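Please treat every number below as a calculation from the coordinates, not as lab data. Keep in mind the model is a prediction, meaning the values are calculated, not measured. Cβ atoms are built from the backbone, for glycine too; each structure is taken alone.
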Structure P
Amino acid sequence: MTDLITLHTHSTFCGHAKDPLDAMVDAASRAGVRVMAATEHYPVNERFDPFKHASMPLERLEPYCQAVLEERDRHPEMEILLGCELDWLGDDEDRNLSAEDFDRFDIVLGSVHFVDGWLINSTRTKERWGEVGVDDVWRRYIDLWCDAAASSMPFTVMSHPDVVKKFGFYPSFDLLPHYERMAEAAREGNRMIEVNTSGKYAPCAQYYPSPEMLEVFARAGVDCTVGTDAHQAAHIARDVREAYDYMRHAGYRCVAVPRIGGDVSYLDL
């Protein structure tokens, strides 16, 4: 398969990316990416993101959406999806969101970054792992992830399904039954998942999800796409071809490709 895709990217519309949107799209075009989704972190309120670092500020939401549409016009050789990455906050949700708020988006990534109000994948709050306990963090993460996958929110893709492993902290219990539970939640919620190549460059040094988790999703018939989770232009197409091989080894025979307007096509692996 020759077509490159990345359905998970970020730009300086959020507080922790390096390059602006136009540079990200230009880099994707040069790399031969044919389908790219801009998926900026949807705003969360100040109590979750007091430094405006983890997500896009609310006042930038409309300029962001307009900028993505302008990039679509500027790069007719690519299919550029208007998307966002929406945090599932569980019982801590305080944004009064409805599914209709996301009608404008071609793709909505569902993510769990916050567990009981704290950001589990940030070096700023890493010490909480020792306070809460690794087993308890994993259990709460999995509960929240399954709730999100089965929810009424319009998630297209459940992104980086085991991002909880980012720092290389693993639980003492067997994860296989929990992987099966997550796969069942994704299937019941009609969600796809992604191979997110950024995990290879995190302390865990492994794509999200793990090979074992991806095999469980494949057996359950959960569609899978690919995202680089690039936060700088140099990473826009990083390891996409390797991700295709990773999927194939796990049992997938095609990669799902969300398209403008909400359709999904499939490319053979």
Structure Q
Amino acid sequence: MGHLAIRDLGVEFRRRAGLRRETVVGLGSATLEVRPGEVLALVGASGGGKSLLAHAVLGLLPPNARVRGEVRLDGQPLDEAALRGARGRRLALVPQSPTHLDPLAPVGRQLAWAGRRGGRAVDVGFALAAVGLPAASAALRPAELSGGMARRALLAAALGTGADTILADEPTDGLDPRNAATVLATLRQAADAGGAVLLITHDLALAIPVADRVVTLWDGATLPAEAASAFRGAGDDLRHEGSRRLWQAVPQNGFQAGERVGA
């Protein structure tokens, strides 16, 4: 089914500063839900905690992290035990960094591994073609791929698991417009087939054409979701000031960033 619900999710890190211990807030408070059949875009400035949210959902944070809040998958709490069964099967991450690929293994083998984790066989050639990569890419190791090719290989691996909930973390970063469009179209197809897709990106303008709804991360917290279709013109159809100011700050709207909400 793939219904991911996040409520009041926050992430802090405890670390030493000389003889003292201090707490650093990585993510203030995030509330959102990703429904089956939709692409939900999570947008906001770089460094605002968007990637932390994805890693917190999947239980991939370092030991000094402290997570609060609630995450549910299809209505059931996604605790540590549930995560072990869901990660790589029901939930799949498209990581931001190509370093998540095994540097020693050919791409095709890695796609097959991803499929086995999800309990399914992967047609490697089909999986590569779906993200715009030639079949010959299967024999290449990550060091032989361009950055854009590596990002598309990561997407192919996530889709190859058969997971019904995909968390895509900046999947178009560094891609040229044509390949970025291929990646976004592939995510849209996954949603149209019944999956739930969380598209994490700093590029609001790129996300709007494929997203159903948009959640803005503003000043460490999420704003209520807006319809993607409301991001047009001067933003008069947007209900929340933070969403409007983010929209007005994109290049085609003249970088009119304005002041921060609450300033």
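For structures P, Q, calculate Kirkwood radius over Cα pairs in Å and state which one comes out highest.
The structure with the largest value is Q.
With relative contact order in percent (Cα under 8 Å, 6 or more apart) as the yardstick, tell me which of P, Q scores highest.
Details: P: 21; Q: 24.
When relative contact order in percent (Cα under 8 Å, 6 or more apart) is computed for each of P, Q, structure Q gives the biggest number.
A value of 1.4 was derived for distance in nm of label points 7 Å out along Cα→Cβ at positions 121 and 201; which structure in P, Q was it taken from?
P
Taking mean count of other Cβ atoms within 10 Å over residues 81-88 as the criterion, which structure among P, Q has the greatest value?
Of structures P, Q, the maximum of mean count of other Cβ atoms within 10 Å over residues 81-88 occurs in P.
As an exercise: Rg and Dmax of the Cα atoms in Å, for residues 97-248 alone, calculated from one structure in P, Q, equals 16.9, 51. Which structure is it?
For Rg and Dmax of the Cα atoms in Å, for residues 97-248 alone, the value 16.9, 51 is produced by structure Q.
Taking FRET efficiency 1/(1 + (r/R0)^6) of positions 65 and 169 (r between Cβ atoms, R0 = 41 Å, to 0.05) from the coordinates of each of P, Q, which one would give 1.00? Display every interim value, and only then the final one.
Numbers: P: 0.70; Q: 1.00.
Structure of origin is Q.
Assign the value 1.25, calculated as Cα Rg over 2.2 N^0.38 Å, for residues 25-104 alone, to the correct structure from P, Q. Before the final figure, lay out each step's value.
Working: P: 1.25; Q: 1.16.
It traces back to P.
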